[in-house]
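The data blocks that follow each hold one structure.
Any read-out appearing in this document is the output of simple, stated calculations on the displayed coordinates, not a laboratory observation. Everything numeric here is computed off the predicted structure, so don't read it as measured data. Cβ atoms are built from the backbone, for glycine too; each structure is taken alone.
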Structure P
């Protein structure tokens, strides 16, 4: 089992003990000559606090030291994924219903809009209106259904 798989397993156990609304998004272990970098992204159905990230970091750090699976020095970073990180899990899509997102499809088409719903196999977007022209009545654009297998990347857009 790789160090990344072991860390994933440990974090899953730590999160199960804490709160079942918390979940692991991603674990990355980047080896480097000056020291490895272990990056852990966590989230929760209702968000995740800095304090919770710090608690998980302390528990994981203790386990890493105890098991000694990374032989060189390393840096551990535990945080929630930022807006620059694409959604990776079905659970993240559900959490972001009602927010504005940008979807890049497998055929490199881009769709922006409000995430209306999430099913097991697709998302539904209400497209963002493009350029509003006065005195011209336009029918609102039909909602878009995008199957997960057609999605290359989805990012939540910052609200102003």
Structure Q
């Protein structure tokens, strides 16, 4: 992509728009989040996101870590808040980063997500303000769904971790 000298200079000097109320848009620093791949009878729970970034695509339940909260506690809290399910954590999968830039190259979103693996213990998945749809899928073949980047690999690795923990 060709960038004029003016555009290149403005990428460096233009301040980003003011952040929204929860500072997720044009953050001053990366935001820490946690997610969890929950398994029940060999299937993994996924949900569609209702908010940007990634609104309308399938992902793992998860969200921002609150001050004073452990990563594990955040993953379990978000699981309950988003889809009404309880689980026990059986392992850590990996860190995932989501960095989105605007047309000028400025960081619009930057999340660092600690992704855990869990075994279902209670609750039936429900939709809500943050999960537009929920479903249990084969972690090795989730189907032809619009998914967040790397979800297929995250699910496959989570399935291995869950199997080893059993």
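Numbers below:
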quantity	calculated
Label whose coordinates, when mean count of other Cβ atoms within 10 Å over residues 31-38 is calculated, return 12.8 (choices P, Q)	P
At a computed 2.8 (distance in nm of label points 7 Å out along Cα→Cβ at positions 79 and 103), which of P, Q	P
Answer label among P, Q for the case where Rg and Dmax of the Cα atoms in Å, calculated from the coordinates, equals 19.4, 69	P
Winner on relative contact order in percent (Cα under 8 Å, 6 or more apart) once structures P, Q are ranked, highest first	Q
Distance in nm of label points 7 Å out along Cα→Cβ at positions 63 and 143 - structure with the largest value, from P, Q	P
